[in-house]
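What follows is calculated from the coordinates using simple rules that are stated; it is not laboratory data. Since the model is a prediction, treat every value here as computed from it, not as a measurement. Cβ atoms are built from the backbone, for glycine too; each structure is taken alone.
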Structure P
Amino acid sequence: MQKVPMTVAGAEKLREELNRLKQIERPRVINAIAEARAHGDLKENAEYHAAREQQSFMEGRILEIESKLSSANIIDISQMENTGRVIFASTVKLQSGNEKTIEYQIVGEDEADIANNKISVTSPVARALIGKYEGDSVEVKAPEGTIVYEIIEVAYI
């Protein structure tokens, strides 16, 4: 089984969701199914069918999270020595040609959230940055054309 990189925060978020699903949502759905069964005929009982469908989705999500956690290679960036090199989980401050600066953290695929400046390690920007150092320039091929960034700072937070 191939290990998938994940940050400590990403793994913790998945564990919290898994715990919530198992400890809170699963018992709630089981109670809803029991209550719907008590109403009688199951063939025409919409509440029962809705609760069973909800249970199916929830159990599928539990299996998905457990699978992701079991194949995760959890990387704690705070334990790494900052060499100025862009690696997985590092935070990179970039400056484009138009003097605009932007900051990205390189995270696992499931953790990516562009609204919070977290980009997937498999994204074109992250792939161009990995292995580069502070002060290097990188070219990123984007749908709107090639963008040149200068790496201003690399932080291991």
Structure Q
Amino acid sequence: MKIGEIAPDFTLTDGDGNAWSLSNYIGRTIVLLFYPGDNTPVCTAQLCSVRDHWSEYQATGAEVVGISTDTAESHKGFAEKNELPLRLLSDPDRSVSTMYDMKSWLPGRSARGVVVIDKAGKIAYHKAQPLSLFRPADEDVLVAIKAADAVAS
């Protein structure tokens, strides 16, 4: 993935069994939060931090989704247990993780990373953390969202 490239379209299933397609959100800034797995210490901390900063994310107007290789059923339980406000998408075959260069050293998992897609559907920010030991700072993601919005304006 290179900054400025058109983001590849995809459709994944969320925790409620509904299809979510990237193309349905073009015209809005989109944030893809890739994480290795539900109910793991760092991933739980990452997504609970997003929850705790949710009003700041909402204030940007961006569509924010989490993506991991866990099942839709796992996502549903994880989201309910942790009161997560964002939609979690299931990428069981890692096709979207691979498409967005989120390759992990963990077998069957995606790397931890963030992709921000601007309103025109182009990659505005891409950061992958293949070792997945450290979660992205919400402040950095919010700055990336605002930067993508500034470019699109």
Structure R
Amino acid sequence: MWYTVSVQNSFYASGFLYSLKTHQILLLQPRQKNGIPPIWSMPGGEGKEGEEAYLAFQRVIYKIFNLNLNAKHIYPVYDYFHATRNKVNYVFYAEVGSTKTFNTPRGDLLSWFSFSETSKLPFNPQTKQDLVVGERVINAKWRDDEAKKTS
């Protein structure tokens, strides 16, 4: 089920790419700064006033990966108030056909991971929660798609 949200206030849109072929997600790890070990994260960025949240995610993915996502392949995961950012964070995932190699303008490290592999990666607690919920949403969609095929 798809929904659109037109947001009037400041918000953040984040998420990940999901490969239908390999069942992996694309995550990024910013370059190390000030000797602090980098942690893995999901791509994301600020939404613009009046912009729909999924369009903000689509724009962020284009900016980071130079990838035009088809809106029909973008799915909501959930949204919540992010206390650190002091704004609502909308989390999405986008289905892609394969695990394409990308370069980022900032030189961040990018890699594809299965959900089981993410348990060994360093994340902040909120990103870990976003990935757990994302995996559940993807699994539920897969079950629904399979049920439709057999009915």
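Tabulated results
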{"read-out": "For log10 I(q)/I(0) by the Debye sum over Cα atoms at q = 0.10, 0.12 Å⁻¹ computed as -0.34, -0.50, the structure of P, Q, R it came from", "value": "R"}
{"read-out": "FRET efficiency 1/(1 + (r/R0)^6) of positions 53 and 93 (r between Cβ atoms, R0 = 35 Å, to 0.05) from the coordinates reads 0.70; which among P, Q, R", "value": "Q"}
{"read-out": "Comparison of P, Q, R by mean count of other Cβ atoms within 10 Å over residues 29-36 - largest value held by", "value": "Q"}
